[in-house]
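Computed from the coordinates by the stated procedures, all read-outs in this text should not be read as laboratory data. Quick caveat: nothing in here was measured; it's all calculated off a predicted structure.
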Structure I
Amino acid sequence: MKKDTELPATMKTYIEFINKYLGVPVKYVSNGPGRDQIVHL
């Protein structure tokens, strides 16, 4: 998974919650240990 459009709906909802809670935007999400598993939002 390399695109934010491929994220599950529940993950998108969780990221939106974190954005609002922290007051800063989340820019990257990792879905594994490899560099190729980082999703740029």
Structure II
Amino acid sequence: MLGIAARNGTPISFWRFTRYGLVVTFVTVALATPYLWLRYL
């Protein structure tokens, strides 16, 4: 994926990937936690 992005003129650095990945992770955890808490407790 990084090679394709670089060929198209949009290189993605490790830190940029990490920054976006952390946002996605936090949103996913924030949405899943209440659901799991209500479903199983």
(request) Name the one structure among I, II that helix-only ellipticity at 222 nm (-39500 (n - 2.57) for each DSSP H run of 4 or more, over all residues; to 500) of -11000 was derived from. (result) I
(message) On percent of Cα pairs over 14 Å apart, which of the structures labelled I, II is highest?
(response) II
